[in-house]
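Computed from the coordinates by the stated procedures, all read-outs in this text should not be read as laboratory data. Because the structure is a prediction, the values reported are computed rather than measured. Cβ atoms are built from the backbone, for glycine too; each structure is taken alone.
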Structure I
Amino acid sequence: MGMDHSRTLSLVLGLIRSGDATTRPELIRRTDLGRALVSQRVEDALEAGLIEELDEGVSKGGRPARTLRVRADRGRVLTAVFGASRVAISLTDLAGRVETESYTAWDINNGPEASLSLLRDAAAAMLVPTAPLWAVVIGVPGPVSVSIGSPVHPPIMAGWHAYPVREWLEREYGVPAFVENDANLMALGTWQRLRRQSGDDVVFIKAGTGLGAGIIADGELVRGDRGAAGDFGHTTVAEYSRVQCRCGNFGCLEALAGGWALARDGYTAAFTRDSTFLQDRIARQGGLTFEDIVAGSLAADPVSRELIDRSGTLIGASLATVVNLLNPATVFVGGGLALAGRPFFEAIAEQVRRRSQPLATERLVVRNVPLNHREGNIGAAVLALDALLDPRMLSRWVDRGSPRGVSAQAEPDSEHQPSDSAAPATPGPKLRLDPLEDAPVPQASRSAS
């Protein structure tokens, strides 16, 4: 299939999939491709089994148009979203509807081999021959080179740097595989499900063991030049702090307001502030997690409530800068800390109101995520279908009827080949400041005497 063909087919499929145009007349109006070309691309998609026609829609005068929709049952997407301390694995259809899922407590520092073996075991119980696999997507809590399919210098995740995750997945499953930051997947899934209410400019704050952010701007996921956009937790909020973050720096937001920081500070405060609730948890468990702090806050333990309020205040103060920079319509806050409920959200919202520009908050909504913690896995399925229906990827598999045997690796001659074609081999600053050219000094003008 030629690129012109795949571009127009991709355009038609994208509009049908989003619901922005679901009949032939709507596609003609939205694409300006002309009646004959739209009809041909619709027939192409029908013949390939990618879409189906439903019963006739509502008539607006004349014969009712038949409604089109993507055939979500054609394939399945295996998704795994790893956090710092747990993993959610699911099998979804092509619309991101979760069919089977599992949640497991898991330390990401167990390393890539053990983590991928865990995925393999869980997937073995989910995959069935009657539901062909079309893609695999993994989310991880750290920076990712999307073009390589590997984490790059993650602040946590010992042993994951430059590990060939995509290569492992494609060898194991024989379908295109994608690796992405977990907060980006959460942002994508939340936006896709709640787009009508949230608008196309969205920030997702993941507040759990660590802190992260995913950004949707004008309906597009923002990764930045190298895939590092959204590293919210490692912004400096206390310049002279002696509190060291897991990334090695001092004074990071995550080191003061993340879940692991609350567990650390809660352990000390349980005794110095005489919190019976937290002392009981320590006696039973031998330690604390941030979930214990959340539970304490919900149980009206004063020490836990104070820690939750401090976390929300610090997150909100940093979020205000993000709001001023990006002017989102909606900020979603998800992750385990969001379970602390109203006190946590009120502390965030108060700081955003106080510190952001009035115009930026005029219509801003700060809210929770009503997706039962599935937003990351939903976003993984959305990302997979986005990639599979991209014109360059689509041209490589649509004539075969399935993406099986196709790699997600961009072709070398692609005009869209990302610039980060090789992961950095060693850590360290690479920042370059180009020499500044001397600007000409403007000459004072003299009026004619």
Structure II
Amino acid sequence: MRGNGVRGNGLFGLLLAVSLPLGAASMFFEGARVIVDARRPPLENATFLVDNGRIVKIGKAGTLKAPAGARRIDLAGKTVIPALIDPHVHLGYQKGLSYAAANFTRENVIDQLNRDAYAGIAAVLSMGTDLGDFPFQIRAEQEAGKLGGALLFTAGRGMAAPNAGPGNAELKPSAYDLTTEDEARKAVREQVARKVAFIKVWVDDRNGAVKKTPPAIYRAIIDEAHKLHTRVVAHVYYLDDAKDLARAGADAFAHLVRDKEMDDESIALVQQHKILIMPNLGIAEARTHVDPAPWLDEPLFRDVTPAALVERIRAAYSGRTPASVEATQKTYRTMQRNVAKLVAAGANVGFGADSGAAPDYFHAFTTHRELQLMVEAGMTPAQALTAVTATSAAFLRLSDRGTLEAGKAADFVVLDGNPLADIAYTRKIYKVYLRGQEVNRTALRGAFQ
């Protein structure tokens, strides 16, 4: 399995997302508040040196000197955070106003990885809906330093009972349709042979519309994956399924329990089995409003979202009924309470925006919006920022990302304000650096539109 190596400092053109050539001079950054690790107090008025794509030294002002020839960059008044990592997206299906499997092309996936890079996202995990060979080719090119954008991790093709995989018809062909334990084990072996980051399994009846993946099938998937040293992420909805998946050895839940509040037994099982929980609040929350949401006018949302799509999303609010919104609000309140319970219990709360899982739930901004919702559900800004940086890096086994320490990759975002005071500042981006090189956000923004 991948995850611990350096993934390259390649030359990036427009599609490759950065502006500085290899061999560029060392950079000495001065004057910023630096959140080295969101679990610790930030360094005020800090300095740090970047060379060859890595952080060489970091410390308070006056403790470091700029080496001869280094380019000095003044960041006074800014806040620097580790670049974000989103371990739950579905790339490639939306293109403009179209949401279809036909859009799942190399060009479209690279475009979305570049939108993520623009928004300060260093890596994403495409969660079980990848078709064909090219996602693995993109991964290999990034590892070789030939391709930029957010780093792509893939769970390949996910697994479920027939028709019980992804909820949207456009995504369903990506999943294995499994009817026997032998089929399940064979599917796992096929995906592990491709060196997927995780195995994805869906366990959900979609409100009674399909027959759920049976326990015997998902237990065979988990058992076979673990024999092959590969972790399993389970899509869950119901409390009872979450309990059994925990007992079966699932390593992560791609969603919260949503049918009811988690009880003491389920919380204890999550802790006992060290299961990472991705809240994935955004899709549900987006359906809780009758009137257009204020964030539709935010600059970052408009930068990374096609203009026609912005207007269609705005227009969609007019078709909502009070009854449908009330039902969604009820489910969403349950989700918020479950986040609060997990956090209070000290459970391993991770991150995942589920971008691209549904039509018009587009990429990049949704990662930042998810942070806001996690805070509104009861997490502190530091806890939410930890989830999307250090926790997500550990989950992907990216040992050189997630914090800004000497020796780690220079993946960081320069913000106009302090997200520990107001998490909305993650959306006020001044500059983005990935693999020690500045992302050419101006060029990318022009290409997006």
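When distance in nm of label points 7 Å out along Cα→Cβ at positions 182 and 366 is calculated, the result is 2.3; to which of the structures I, II does this value belong? Could you put the intermediate results ahead of the total?
Working: I: 2.3; II: 3.9.
That value comes from structure I.
Assuming -0.65 is log10 I(q)/I(0) by the Debye sum over Cα atoms at q = 0.09 Å⁻¹ as calculated from a single structure, say which of I, II it is. Display every interim value, and only then the final one.
Working: I: -0.65; II: -0.54.
Only structure I yields this read-out.
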remark   = Value 4.1 of distance in nm of label points 7 Å out along Cα→Cβ at positions 214 and 326 was derived from the coordinates of, among I, II, structure II
inquiry  = Quick check on the output: 22 is relative contact order in percent (Cα under 8 Å, 6 or more apart), derived from one of I, II. Which one produced it?
reply    = II
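Using the calculated result 22.9 for mean count of other Cβ atoms within 10 Å over residues 142-149, pick out the matching structure from I, II. Can you show the working numbers first?
Details: I: 22.9; II: 20.2.
Checking each candidate, the match is I.
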task = Assuming 34, 17, 13 is semi-axes √(5λ) of the Cα gyration tensor in Å, for residues 54-197 alone as calculated from a single structure, say which of I, II it is.
result = I
note = Ranked by volume of the Cα convex hull per residue in Å³, for residues 94-173 alone, the structure on top of I, II with the greatest value is I
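Looking at structures I, II, which one was helix-only ellipticity at 222 nm (-39500 (n - 2.57) for each DSSP H run of 4 or more, over all residues; to 500) calculated from, given that it came out as -9500?
Numbers: I: -12500; II: -9500.
Only structure II yields this read-out.
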